[in-house]
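These are the structures in question, set out in turn.
Nothing in this text is a laboratory measurement; each read-out follows from the coordinates by a stated rule. Owing to the predicted nature of the structure, the values given are computational and were not obtained by experimental measurement.
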Structure P
Amino acid sequence: MESTLSAELMRSALAAAPDAMLIADATGRIVFANRQMSALFGYSAQELGALLVEDLLPERLQALHRAHRRSFTREPRTRQMGIGLELLARRKDGMEFPVEISLSPIHDDERDLVAAAIRDVTPHRRIQAALLEARQAAERATQTKSRFLATASHDLRQPLQSLALLNGR
């Protein structure tokens, strides 16, 4: 197996990836974005090439992301971004949506870069919300059933206790 891949083969592999993928430099400038990035964010390939990564975030999160990017640049390592946090991205039309992001540092002959795989988790969040709602409904039904059984048990015991008293027991 050949240890080095041509730049064209690497570009083709990234372009064919099922997730939205981008490569950015240390300043956050997007230097490569695959077709899925355009489909997910609504920008053309040319528009993506003129953006910073922060441009893909809600404005209120951009300054915080710049600080995180600088931290990643100082200590680059492959990792999931925002573990335990709700990460949000912003489409060209301004619509925000939840995402999962994985980062990997890469290096070409001239500079350090970061590759990011971005996945829209809106469907996953909808399923989680539906499961939570179903669980809450099941808990309410269990509580209602318990109250009914307690009431029924009490109502059935009362006449039996009265009969037992009348029979002298």
Structure Q
Amino acid sequence: MNSKYAPYIIALIAIVGFIIRAIYWYPLLPDTVAIHFGFDGSADNWSDKQGFIYIMGGVMLSLSVLFFGLSPLVKKLPDSMINLPNKEYWLVSERRDFALTSVLRFLYEIGSRILLFVAVVFELTCRSNIITPAYLPPQTFLLILGMFLFSVIVPIVFLIKRLSKPDIPTLNSN
């Protein structure tokens, strides 16, 4: 598999997985579901199950549009609206396409990881609601959160490395 397509495949798996799991969980969930859990894992905020499914679906849709639908517009933005380290160096015509393609790749990587994280949190929340009282083991959530944060740090490091300004020798250097 070409790694160029990995973010799209991950996002597709997260979205399709969310839809399948929402269909599966809807009849199994109680009418009132816990939607937030405290540090001790006990539920501290609730919603009706239909609202919960709609909100989570709306979050998945919004994130998909933000990261995969609107991202290509980055190449159409004027330079004044792009915030990038060493902007003057990277946005000259011969390097602009490389820089913006790198930023788009970064957005797709981050977007796919966020979608997967939200889908996993949805699954954890549903599983936590089929027991009485609703309970989400904090160590489980912290493990998932840690894995997510690590997975987001990697693309950030690669983007910084990729767009760091190369050393350009000066005429006076020996």
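Data table
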{"read-out": "Origin of the value 32, where relative contact order in percent (Cα under 8 Å, 6 or more apart) was derived from one of P, Q", "value": "Q"}
{"read-out": "Of the structures P, Q, the one that -20000 was derived from, the read-out being helix-only ellipticity at 222 nm (-39500 (n - 2.57) for each DSSP H run of 4 or more, over all residues; to 500)", "value": "Q"}
{"read-out": "Which entry (P, Q) yields the derived value 8, 28, 23, 11, 7, 6, 6, 6, 4, 1, 0 for P(r) over Cα pairs in 10 Å bins from 0, in percent", "value": "P"}
{"read-out": "Structure from which -0.90 was derived, log10 I(q)/I(0) by the Debye sum over Cα atoms at q = 0.22 Å⁻¹, for residues 36-91 alone, options P, Q", "value": "Q"}
